[in-house]
Structure formats: structure tokens, C-alpha cells
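These are the structures, in C-alpha cells.
Coordinate-derived values only; no laboratory data. Values in this document were obtained by computation on a predicted structure and should not be read as measured data. Cβ atoms are built from the backbone, for glycine too; each structure is taken alone.
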Structure P
Amino acid sequence: MKHFLKETDFTPQEAAEVFTLARELKRKRGRNRPVLSQQTWALIFSKASTRTRVSFEVGIHELGGHVLFLNKNDIHLGRGESIADTARVLSRFVHGLVVRTYAQSDVEELARHGSIPVINGLTDLLHPCQIYTDAFTAAERWAGPKGDMLAALRGRKIAFLGDTRFNTANSWVLGAAVFGMKVALAGPKGYEPGPQIKALLKKEGLASGYRFTTDPFEAVADADIVYTDVWTSMGLEEEARRRIRQMRPYAVTAKLFSAAKPDALFMHCLPAHPGEEVQQDVLDNPRSIIFDQAENRLHVQKAILAMLGRGSRT
């Protein structure tokens with residue numbers, strides 16, 4: 001049974017297939033084949049969401065499937081039933097799960113004990129659907145409508161600024177190995193990638209593939225993409241004041257963005273907090289592709305759903 005819990009769950013060849021299919025689904029939106037016909041996919045969300053929930057619900061619908069949305073208080077998972085039993089029960093009812101939660105171990109346990117595909121919609125460790133979408137969005141710009149998208153990514157440099165030990169940065173560290181990209185991370189001392197992502201790289205047999213620096217200008221030098229995320233993620237609100245003080249030197253200002261390549265793209269997974277991690281004029285820059293990223297969540301996730309849905313029972 002195939003799952004998508006982390007970036008390396010797809011080989012580079014399968015990643016290329018995801019991109020090719022996403023490009024086709026985007027071009028033929030409204031005329032997509034109902035590959036999930038007679039399938040019901042459950043969305044289990046322990047964290048609130050705009051883009052993840054809407055893009056998955058719309059995507060499953062456009063592929064002919066039915067969506068069942070469940071927050072943690074709708075099911076016994078939030079009131080004491082084990083993850084293993086939840087996986088076994090839901091496997092008897094639905095054809096796949098999309099899970100947005102805190103612990104990476106939760107999605108792994110659902111996949112281990114269930115008999116249906118599981119997609120990681122976000123955990124505190126990884127955000128694989130976002131990173132595949134981001135890579136697709138950049139490749140779409142660089143490869144054009146018919147070019148080789150993975151080839152367009154190979155050797156490119158992304159600079160990620162801010163909290164480089166949380167899910168989006170971790171996913172870029174892992175995703176870069178799939179896409180053949182270079183990653184420069186910049187943040188305060190103590191915010192470098194943590195032991196979990198280092199252990200995962202070792203387990204996957206991958207070289208580190210990233211450089212960490214406390215100098216934001218060093219990170220963005222020769223970067224093809226400048227990327228940032230909110231400084232305080234869900235569940236860490238009590239740390240907001242301290243984080244804002246520590247992260248201020250890593251805000252993406254017009255001056256910092258101009259230190260990257262002249263044609264560099266700006267990316268942010270949204271929602272953004274203008275005046276904190278990024279200035280409004282950077283968000284409004286013609287080379288900011290934040291809303292292309294948001295739209296492409298739909299098309300890339302439809303491709304992932306279509307690939308995993310092939311192996312699910314009907």
C-alpha cells in the first residue's frame with residue numbers, strides 16, 4: 001500500500017509523474033476523469049486550515065470522490081480510542097485518509113495499522129504536499145508548458161529564512177534530495193535543523209544537502225528562490241513575543257530580497273504576517289508567486305490523490 005507521509009515516499013521518477021499529471025490536471029480542469037469515482041476519502045484535521053482543507057475537498061470532488069471531514073472532536077480518536085484501532089475501523093469504511101495533525105508518528109501509525117492510503121496534510125515535522133507544490137510552482141515558471149520540470153529544478157538554490165527547524169524548512173531539506181536542489185537555511189543560533197530531520201536523512205541514506213548560517217545575506221546570495229514562513233506556528237503562540245524578537249533580523253525585506261539573483265522568486269506557504277517575517281512590498285513584488293503556490297496545492301494534491309487512489313479498493 002502506497003502512502004505519502006514524507007517527500008521521499010515518492011522516488012524521483014514518481015515525483016516526475018506527479019508533476020506531469022498535475023500539469024495535465026491543471027490544464028484540463030473541469031474535464032478531469034473521475035478517477036476517485038465511488039471512493040470516499042476522510043480528512044482528519046487536528047489543526048485549523050484554509051488552503052489544505054479547501055484544496056483537498058475541492059480536489060477529491062473534482063476527481064469524482066466524496067469527502068468526509070472529521071475534526072478530532074468528531075471521532076473517538078480525540079476521546080481515547082487508539083490510533084491503531086481508528087486506522088483499522090476507518091479502513092473498513094473509506095478509501096483513503098488525509099491527516100493534518102501535530103505528531104509525525106500519528107500519521108505513520110495510521111498508515112502502519114490501516115489498509116488504505118494515508119496522505120500527510122501537515123505535521124509539526126513535515127509538510128510534504130506544500131513542498132511538492134512549491135517545487136512544481138517554481139518548475140512551472142522555469143520549464144514552461146512542456147519542459148522537463150525536474151530538470152528545471154536540478155541545481156537550483158533555495159534560501160529559507162526564519163525558523164529552520166520546523167515543518168516547512170524540514171520538508172525543503174528532505175525535498176531537495178528528491179529534486180536535486182541546494183538549500184541554504186538562515187536563522188538565529190539554536191534554530192538550526194533538529195535531531196529528527198537529521199535522523200530521517202540518515203535513515204533515508206541521504207547526504208545532509210543543506211547549509212545553515214546565522215547570516216541572512218549569506219543564505220540568499222545566488223538564490224533562485226527566497227522562502228519564508230510564519231515565525232510562530234500553531235501550537236507555539238505562547239512563544240510569539242520571544243520569537244519575533246529573535247527572528248527580526250531574518251525578515252525578508254526588499255533589501256534582503258534584492259541580494260538574491262536578479263530573477264529570484266519569492267515564496268511563502270501562507271498565511272503571511274506582513275511586517276513580521278516579510279515586508280508587504282516583497283509580497284507585492286512581481287516576482288512573488290505566493291498565490292500561484294496556493295492555487296497549485298489543488299492541482300498537485302489531485303495528482304497525488306489520483307496516484308494513490310489507483311491502489312485503493314472500490
Structure Q
Amino acid sequence: MTLARRLTFLIAVAALVLLLVEALVRIFAWGTLEFRLAEKRLHCLEANGDIGLCPDQRIRFRHPLGFEYTVSTNQLGERVTNIDDRDAPSQEVWIIGDSIAMGYGLDDERTAAAILARESGLAVRNLGVDALGAGAIARRLKARLSGAQSPPALVAWPFHASDFQDDQDDASASAARRMLRQAIFLISRHSALANALRLMGEELGLWGTPNRYVEPNAPATPPVEPRPDHPTYAHIAEIGTMLRERGVRFAFLLYPEIDRTTGLASGSTPLKNRAASVASESGALIIDLRARFAAYSDSDLYLARDGHPSVAANRFFAEALQQLLRNARQ
């Protein structure tokens with residue numbers, strides 16, 4: 001047997017083994033893996049290399065922590081907010097951001113965007129995508145503004161401190177590393193084996209903890225004040241300037257993240273204070289809901305064992321925006 005035939009034979013055997021293992025992993029997939037695969041089906045790689053939501057999806061998720069929710073997207077790859085999203089009136093309010101804006105862990109009708117659309121009668125677009133940093137949020141907003149027939153009356157951003165970590169990772173990634181990330185995403189989107197290996201690596205502590213800001217060479221707990229030239233600040237200013245130049249009002253929402261020792265709202269943080277200051281300097285109206293969250297004595301403002309804002313917290317977001325819109329009309 002020639003060397004070429006041996007290599008062909010070995011490649012064929014390896015491919016068959018991988019296909020067999022892939023099939024076995026899918027057959028014996030456990031709850032966490034099934035959830036991860038469902039998440040991959042919801043997400044697509046966009047033309048600019050960022051990860052967004054796939055268009056025209058409706059997926060029922062069973063989270064490993066015990067709660068279930070449905071996510072539906074429209075033809076634009078945005079989470080459905082209106083009763084009939086395809087026939088919605090001209091856009092009036094856009095919600096931008098990461099999983100907080102998206103309404104992670106909540107059914108479609110329980111997100112802040114959907115509550116606002118239902119109770120105000122306005123058209124509301126939800127541009128939120130989980131795990132986006134401020135840089136990707138700015139790119140997504142710019143693309144939507146460029147493609148819109150008319151700009152929205154209001155853009156609202158419920159800010160989450162994980163942007164500091166996401167932006168830091170994005171800024172430090174080389175072109176080759178970005179291409180590698182995209183390739184890994186595409187593989188994991190179609191492979192149960194790849195997701196199983198990723199989950200095992202997370203269990204063994206081989207990967208970093210997501211959605212937690214850590215300054216280089218600094219302790220992980222508690223999060224420290226980012227350096228003044230951190231890219232997140234620049235992206236916040238970029239978004240504010242982008243909207244101001246188009247005559248679009250910009251609301252920057254602050255809320256306290258969960259204190260995992262009590263399950264209640266945490267205290268004020270310097271990260272959000274500084275971010276709010278930058279947003280205000282860029283023309284944003286600051287809506288600070290931290291006192292309202294702190295005054296709420298029950299623990300149902302956050303999803304149990306997960307920490308994302310619950311439907312009660314999303315109602316706070318929607319009510320604050322509805323009041324802002326009322327005041328603007330008056």
C-alpha cells in the first residue's frame with residue numbers, strides 16, 4: 001500500500017470514528033448539552049463576524065437550572081416583541097444591549113421590550129443579543145440605523161458590567177484569533193461532540209468565567225474599577241455620539257446586579273457609575289433604577305440560581321421607559 005493510500009485510509013477511519021462518536025453523544029446527550037445545542041441553533045454568524053440571532057426561529061429552552069422559556073425571532077434576526085411582529089408599525093423604540101436587553105431566560109412576551117410594546121402601543125424592536133460587548137452593540141446599532149427607513153424616537157440600553165470583560169477580550173484579539181473564534185463557533189453549532197468537550201473543559205476550569213469583568217493582573221473578586229482608557233468607555237461614547245448626531249434620544253438604564261449571597265439587589269458599583277458618567281457626557285439620559293431595585297424586598301427580581309433579571313425586573317425597565325415617553329409627549 002502506497003503512502004497516499006495509507007493516509008487516505010487513516011483519514012477515512014478517523015472520519016468514521018468521529019461520526020460514530022458524534023452520533024453516540026447526540027443519542028446520550030444530557031440536559032446541559034441539549035440546552036447548549038439549542039442555544040447554538042438560535043445563534044448565527046453575521047456578515048461582520050459578530051454572533052447574532054438567527055432569523056425566523058422559535059425554540060423552547062429547558063435550562064439546566066430548572067426553568068423553561070421560549071425565544072422567537074423575526075425575519076431580521078431580532079427577538080419578537082409585537083403581537084404580529086411582521087406587520088408592526090414604523091419603529092419607535094429600540095432596545096439595545098446584551099442578554100439583559102434580550103430578556104435571557106424569559107418567554108417572548110415577558111421581556112421588557114415586549115411589555116413596553118404591549119402596554120404603550122408603540123412599535124418596539126429588541127436588538128439585544130446575549131454575550132455582546134459594547135463594541136459589538138455599537139456595530140449592531142450602526143448597521144440597523146443604516147438600514148432603517150427612519151431613525152427611532154428612542155434607543156434604550158440596560159447596561160450590564162460584563163461589557164467590560166467582553167470588550168477587553170474583543171480589543172485584545174488578533175485577526176487570526178477572531179477567525180479561530182468564528183471557526184470554533186461554526187463547528188460547535190453543528191457538533192454535539194464539540195459542545196460536550198467544551199462543557200467538560202468548563203467543568204474542569206480550563207476556560208475563563210464568562211460575564212465577569214477582571215482587570216489584567218487584578219483579583220477576580222470583587223471586580224475592580226477599569227482603567228480610564230478601557231474600550232467600553234469609548235464604545236459608550238461612540239453610541240451616544242452616533243445617536244446624538246441623528247437626533248435620537250438615548251436612555252442609559254442602570255440596575256443593580258444580583259448579590260449572590262442574599263439573592264437580592266447588590267450595592268452600587270464604580271463600574272456602572274463611571275459608565276453612566278461617560279454616557280451622560282455623550283448626551284444620554286440616565287435612568288437609575290438601583291434605588292427602586294434595592295427597595296424591593298423580595299428576591300424575585302432575578303431568575304433563581306441564574307441571576308438574570310426576572311419578569312418583575314423587566315417590568316421595571318419597561319415602566320421606566322414608558323414614563324420617559326409620557327414625559328416627552330407632555
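Which of P, Q yields 2.7 for distance in nm of label points 7 Å out along Cα→Cβ at positions 64 and 272, as computed? The read-out was computed on structure Q. When relative contact order in percent (Cα under 8 Å, 6 or more apart) is calculated for each of P, Q, the greatest value falls to P.
Volume of the Cα convex hull per residue in Å³, for residues 144-263 alone computed as 187: which structure among P, Q? It must be structure Q, since only it matches. Given a computed value of -14500 for helix-only ellipticity at 222 nm (-39500 (n - 2.57) for each DSSP H run of 4 or more, over all residues; to 500), which structure among P, Q does it belong to? Checking each candidate, the match is Q.
Structures P, Q were compared on distance in nm of label points 7 Å out along Cα→Cβ at positions 16 and 112, and the highest value belongs to Q. Supply the structure label, taken from P, Q, corresponding to Cα Rg over 2.2 N^0.38 Å with the calculated value 0.97. Source structure: P. Once distance in nm of label points 7 Å out along Cα→Cβ at positions 104 and 296 is calculated for every structure in P, Q, which label goes with the largest value? Comparing P, Q, the top value of distance in nm of label points 7 Å out along Cα→Cβ at positions 104 and 296 belongs to P.
When distance in nm of label points 7 Å out along Cα→Cβ at positions 24 and 288 is calculated, the result is 3.5; to which of the structures P, Q does this value belong?
Working: P: 3.5; Q: 5.8.
Of the structures listed, the value fits P.
Calculated for structures P, Q, distance in nm of label points 7 Å out along Cα→Cβ at positions 176 and 304 is largest in Q.
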